[in-house]
Structures are given as C-alpha cells and as structure tokens.
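Dropping the structures in below, format is structure tokens.
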Structure I
Amino acid sequence: MGLGAVTASVGVGQDKLSADSGLLEYIEKQKKLIGGHLQDVNFAGPQASPFPGAEESHLLFVRHNVASAGIMLHAQTYVRLADWVGIITLTTLELQLRGVRPDYEAFVKGLRIGTE
C-alpha cells in the first residue's frame, strides 16, 4: 500500500437511548455531532433498513472531502432493541465503495444481536 493510501474499515459500537429519545432522535443528534467535526459534510438518510432481531434499524450515509485522500463515505447502520443501540460503521473512500461493499455486506449479514 502506497504512502497516503487509505484502507476501508468497519467499526462497531453500542450506546443506550435516553428515556426521552427514540432512535431517529438519536440519529439526528449524531448528525449534528458529525456535522460539527467535518467540513463540507453531506448526509443521506436516515432510511429504514431491516436488521434481524432489531425492533428498528436505519441506515445513514455521511459523505465529506478529505483534502489528502479524497471523498470519504461512512455508511452507518443503527439498530435498536429496547433502549440498546448498536452502530455499525463502514468508512471508505467513495472510489473504493464498489470494491469493499460485498465484504461489508457479508460481515453485517453475519452479525447478530445477543443478550447478556
């Protein structure tokens, strides 16, 4: 991989909804946080996106320009079960999306919501 090359990555995280907030409100707050940290950011979504075992799930795309790398995309899947929120984020250069998307989709398809 050459100097300045960017690889795709997948991150998973979790959070808990506050008593007065639903998943869509949570995503809107995330959009404000993201928009405050990135320049020239564009959002697509959230849009409903089915996820096995979730009571609700949505997909959000974040697109922004990184001067040293090019246009970056973050595909964020938010899944909710009761007050638990799982977040799956693919980060890749826009030009690499077609190449990495099949592997990302296979990874997400293998994920399950578990109980402790």
Structure II
Amino acid sequence: MESFREVCTNEELIGLDLRSVSKLVPIGDWDGMLCIDLSDGTLCSFGQTEFDWEQAGYLDKNKIAHGIRRMGSFQELLELYFYGKYDMEYEKQIARNHEEKPDYTAYIQR
C-alpha cells in the first residue's frame, strides 16, 4: 500500500496529494493496480502506463481518484475467481466455438 501511495504522490510520476488516494486499497494487478475503492465498495484499476490521471479520467471533479470500475464489489471478485460464477457459460462458449476445453488438473486439487 505504501508503494502505491508513494507512486501516486510522487511529483515526478502522478503528483496527487494523499487525500486523493486515501480511500483506495491496492489488492492486486489488473493491467495496472487493482484497488478496492472504499468510497463505494467497487473494484477499480489504474493503467500502469498512465501518469496523467486527470486526462485518463481517473479523477472526479474534486480530484479524488476512482480509476476504471472493474467490478461492483469485492464479493463479485470472490465469486468470479473462487466460486466459478461464469464457468458453465465459459464451457458453453468453448463448445459453441469448437474449442478444446482447458486442462484444469494442474491447479484443481481434491
């Protein structure tokens, strides 16, 4: 979290004040930093090569960072990654497109 805030407040990089990012909790990487936005509970991301956050549309009118909304909540992320929320739809898509189903045996342990 500290390195995220250091990058955001560094004048030579993004140059925001700490207040602008105080409601963001970095939790991972999604083509840039993935964060929980505590102001509304959504998951948002910030492009790793974007340094003008105002031009990128990451800031609101009060210069508070919100990023690009990726998911409605942390619960939605858990459902997607750990509960297989879309697995059946994915498998239907594979069948429709006559693609080979991935081999999950390497990372599914029972």
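One of I, II was used to calculate distance in nm of label points 7 Å out along Cα→Cβ at positions 81 and 97, giving 2.3; which?
Values: I: 2.9; II: 2.3.
Answer for the origin of the read-out: II.
Hey, Rg and Dmax of the Cα atoms in Å derived from one of I, II reads 17.7, 51; which structure?
On the way: I: 14.9, 48; II: 17.7, 51.
Source structure for this number: II.
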> Thinking only about relative contact order in percent (Cα under 8 Å, 6 or more apart), which of I, II has the largest value?
Replying inline: I
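Read-outs: derived from the displayed coordinates by stated rules, not from any lab. In this text, all values refer to a predicted model and were calculated from it rather than measured experimentally. Cβ atoms are built from the backbone, for glycine too; each structure is taken alone.
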